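Presented below are the structures under discussion, each in the form of structure tokens.
Bear in mind that the values in this text are calculations on the coordinates, not laboratory data. Note that the coordinates shown come from a computational prediction; the quantities given were computed from them, not determined experimentally. Cβ atoms are built from the backbone, for glycine too; each structure is taken alone.
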Structure I
Amino acid sequence: MKRVLAIILGGGAGTRLYPLTKQRAKPAVPLAGKYRLIDIPVSNCVNSEILKIYVLTQFNSASLNRHISRAYSFSGFSDGFVEVLAAQQTPDNPSWFQGTADAVRKYLWLLDQWDIDEFLILSGDHLYRMDYRLFIERHRETNADITLSVVPIDEKRASSFGLMKINDSGRVIDFSEKPKGDELKAMRVDTTTLGLTASEAQEMPYIASMGIYVFKRQVLFDLLQNSLDQTDFGKEIIPASAKDYNVQAYLFKGYWEDIGTIEAFYDANLALTAQPNPSFSFYDKTAPIYTRARYLPPTKLQNCQITESMIGDGCILKECQIHHSVLGIRSRVETGCNIQDSLLLGADYYQSQVERKGDRDDSGIPIGIGPNTTIRRAIVDKNARIGQDVQIINKDRVQEAEREGQGFYIRSGIVVILKNAVISDGTII
């Protein structure tokens, strides 16, 4: 794997995850109480012995830079690194990144300096655990120019994805972006070719791209340099290359979830609390997920009732009820609170007792969840100050709303409290 270099695409403005991306790049969005989205592909790379990793991004990259610089520093005796490459304007390229392929194209001058055989292109907003060594071995065995990682899916979900057709040898021969009706039926394939059993193939007769690719070094350079008008890998570069290049499909049968929307992000986080076996587990000792070491104290619980939940490091919870929720690092929940089906991202720092008392004495609100507050089906971003007797319950069952001036949005019926927002005592949302 020393001959492979990974490129993680940090995504654009992250509009589908807004307002969680209001002040941070999409890969820097917190996950599972203590991680960030970027930790998933980086950890998969490290566990697959791929240690040369670039992360491409252009929006709000400060927090992403800070996280990566503090989390991933390899030994001086290896050539491993994780570096952020932010969008930049140059005399040759005066514009910002126009798409996934354009982002890589603008850094070809840097990639050309590496003596490697393959480029592994990854997405920064998926939740999955994958051994890329098997993926790359398949790429080499089939002498492919490009290999796509694909997942088998059923007819119900198929029209939401970019689908592809393969021949008997696994070579990709056709693409269709979110087809419906007869066009969808035409994309059915025999997925036993990729290793599914006959019954599995009948249940899942379609294959969808995961947005994960391996390119031969020279193939990537040729495609990006000879098609300057094409800016996206999945929609333009790869479909156009299927006729002239050997494009192969690699079947991934594990858990994989695109968490690029508020609803998918919320559902994927709460699914981690499932018992006894969640779809994705952070407790796999053979392939751990790495993140920044923060050296926080243990979480302190004072007469609390907690069920089906995950609690991050360094939290302080007092006489509260928490059910089916995920609480991030340094969360503070005061007496009498009831939190259900919610995701609290925690805080970036602790307030001292003097600061918290000062906030209350000045009619202010300290960081955390105030006494006797109820929160249901919500995401509370970092450093939010929620007053006492607040109800965040979406009482009018609103599906979509933008109340930035009041400190919250509603996305797919999920209330999202903004980072650093202040919600006054007695507020009902």
Structure II
Amino acid sequence: MALNFYSILLRIFAPLIWLWLGWRARRAGGEWQIFASERFGVYAQPWDGDPPVWVHAVSLGETRAAQSLIAGLIARGDRVLLTHMTATGRAEGARLFAADIAAGRLRQEWLPYDFAGATKKFFAHYRPRLGLLIEREVWPNLIAQGRLAGVLTMLVSARFSANALKHVRQIDRLFGSLMKSAYAGLSLTLAQTQEDAGRLFEAGAINVNVSGNLKFDAQLPVVAVEAGRAWRVKLNRPIIAIASTREGEDAMFVPALTSRQDAFGSGVLFLLIPRHPQRFDEAAALLEQAGIDFVRWSVIRHDVQAKETLDRIQVVLCDTLGEMPFFYAASDVAIVGGSFAPLGGQNLIEACAVGTPVIVGPFTRNFKDAVQGAVQAGAAIQLTESDLVDPAVGAVSTALEWLNDEHTLEQRSHAAKNWVSQHTGAASRMLQQINDFQDERAIP
């Protein structure tokens, strides 16, 4: 009854959902194909061969996190169906798995909207033998139709905050046991931490284990990392990355830079890296208004004379996508955004993986455990609300202090790499737990 009520309301409010997606698409850019037939469970291209392993990575972060897991599936001979909801996730999947797509080992599709009919047609068309949902994508009709189709559907590298549990309980107060039934419908749940596992069990998941965080297994491109380090040597200037800034944060950091003109005088180069491309022009306008000498990375990245330009400027506005490993490898310190406004934070693991110590702000609910672990290991510090009058100024000042203490900076760099190396292996553990679960189910 709860599922039927939810499905009726979803159809009633679908036009509003599509308007919201259209608004997101205009802001984010890219090809979202909101009304593509695939989003309604209609696929022109048939699936040939054995049933695939279906992996759902909703957006950019989940797609990157899934890379090592998907690589393991392909290495053992599985063909993979990779689905997304956002254009950034789909574009990143196309980039990461270009060779596998060309060879027919992987196919990309849009995940259908959570209509009963669309999800039913999705399972009927592809008939996956296994479904792996990355981190948090639990939809009631998707899980229900997967069970009806006999698909073992698993939530892996699952993170589940106290806020997420609160929201699930609020939904269930409106719809009965809608979400509790959805979580109970998962065949297996592999959580990132014990705390995540406990909250997922409270939400309704039954078979819950802890296997770690796939983001620690992210395979950073060696060529990009080496190129970033070589660029830093060539410039012979200390570099601070202000990375993955989100809404409102560029307007915090640009004044912070102008307040520290001494940094510019000492030769420090700042990399300002907005997370979303729709905000590149906005960040450029802020830099211009502040009178800061800057250059766009898209203008100089292939310019053989760029060093002469870079020697004169104070900030590089990094206005391209997919180059974060290069920027982190080139930087002495990374200030990771999404955490200076109440937005939940962004992934700091990539920076630590290349040995770049990190500064984050007060708001890191989406990466709470990773931030705590990095701070305890000495790889990062977190500025708290009680510490700060202006968090952006505090972060820039702290980064400059680190640059003046070469020994401590080197210790933090080693701590960052060691912390990441101690947590790798989540993908192999997940594959082993999935195999063990399947084997147990196969025993008569």
Structure III
Amino acid sequence: MKKAWGGRFAKSPEQWIEEFGASISFDQELVFEDIEGSIAHVKMLGKTNIIPVEESKQIAEGLLKLKAKAEVGQLEYSISEEDIHLNLEKMLIAEIGPVGGKLHTGRSRNDQVATDMHLYLKKQVGTIIEHLQELQTVLTIQAEKNIETIFPGYTHLQRAQPVSFAHHLLAYFWMLERDKQRFRESLKRIDLSPLGASALAGTTFPIDRYYTAELLGFSGVYENSMDAVSDRDFIVEFLSNAALTITHLSRFAEEIILWASKEFNFIELDDSYATGSSIMPQKKNPDMAELIRGKSGRVFGNLMSMLTILKGLPLTYNKDMQEDKEGMFDTVHTLIGSLKIFTGMIETMTVKTKSMEAAVNQDFSNATELADYLATKGIPFRDAHEIVGKLVLTCIHKNCFLLDLSLDELKQACFEIEEDVFTVLSPKEAVKRRNSYGGTGFAQVEKQLEQAKLHLE
């Protein structure tokens, strides 16, 4: 079959080589962006009189017919046409005749594919930001219900200090807020048009790059044609932002998995986000959380793959760059799917408040409260720390907790201890009193929640 670039070649590649080099199996995902870019390009060709206005309109109408067919899945792609660009061009010529061949005037597949990916990512990053916002909204709803739910806070996966469960949930809200900010910031670099850079050196035709950028909704154009066709920084930045976001989701997923276990028993996942065992009838597995934790690996891999592709490439376009798309598509789908799953999982989970509160009454997470209490009595904190440490050791030997000790036993450790110590050691009081800015005190959590809602607005 005759190739669009075949004039210089005496023979065509064998089919298996053709299949190896083709990208249509995956870059057909860019069909709407490719049509959108082509419509803008051909309108510009008519406006600048590079081709007759009537032919420009005819080509644009033909492209709209292809778009309508694409929307209902009626386009049939061919490996022999290699990629989405040549497939659509062949379909266009079949639709409106030889005039369709004028579409490629003043343009190369190099600036065409770069334009497609800028359009694609601009759209998808906007969608990701919306899904991040939805997950944040669900987190604030759950947080609002659990401001005074007492929950064991951990360091080193060891009980550390009691906290408000809302405070714990809102920690993820702020992680996601930074993710959202990074994606928004990246739009400045995605929102540039490479169209008109042609193969690498621009074109001799009197094109209007600002006009096509305006039609496509871009805020600006690349200043250097070589940079325009070779730049994939915007994809690397997207993949990096996505990797950090899914890292946050993976950390959260790990906690969900722990909390849903019998050993923790802090939450119950809705049946929609769990699965059973084919052999063990009693099982309820947190498979969706586990999958998100696992899918982080493929997102990291896509980032590493893209960096490796680019690291040794001379300017400008190289066939290696064909490998820039599958990882980008995969990351978009993986991240959007993970965010949607997570939103539903958090929205529908049952918080076992009694189990959480029972946990903080059966540990030593109030030990710091006692050390702080002694410090308020004028005892140097290092001495207070040692006194409380010895009391904890005493409790371990007696198989009890600090609140189980009598006032006399506490006074034997430190004479300054008074009756009010039992209020101080109460987990709820311990949380309530941590009222420093950004702390877990109920009043501070309420203020934090107000700030979170303002960010969502």
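Quick notes on this one:
- Looking at mean count of other Cβ atoms within 10 Å over residues 98-105 for structures I, II, III, the greatest value goes to I.
- If helix-only ellipticity at 222 nm (-39500 (n - 2.57) for each DSSP H run of 4 or more, over all residues; to 500) is computed and equals -5000, the structure in I, II, III: I
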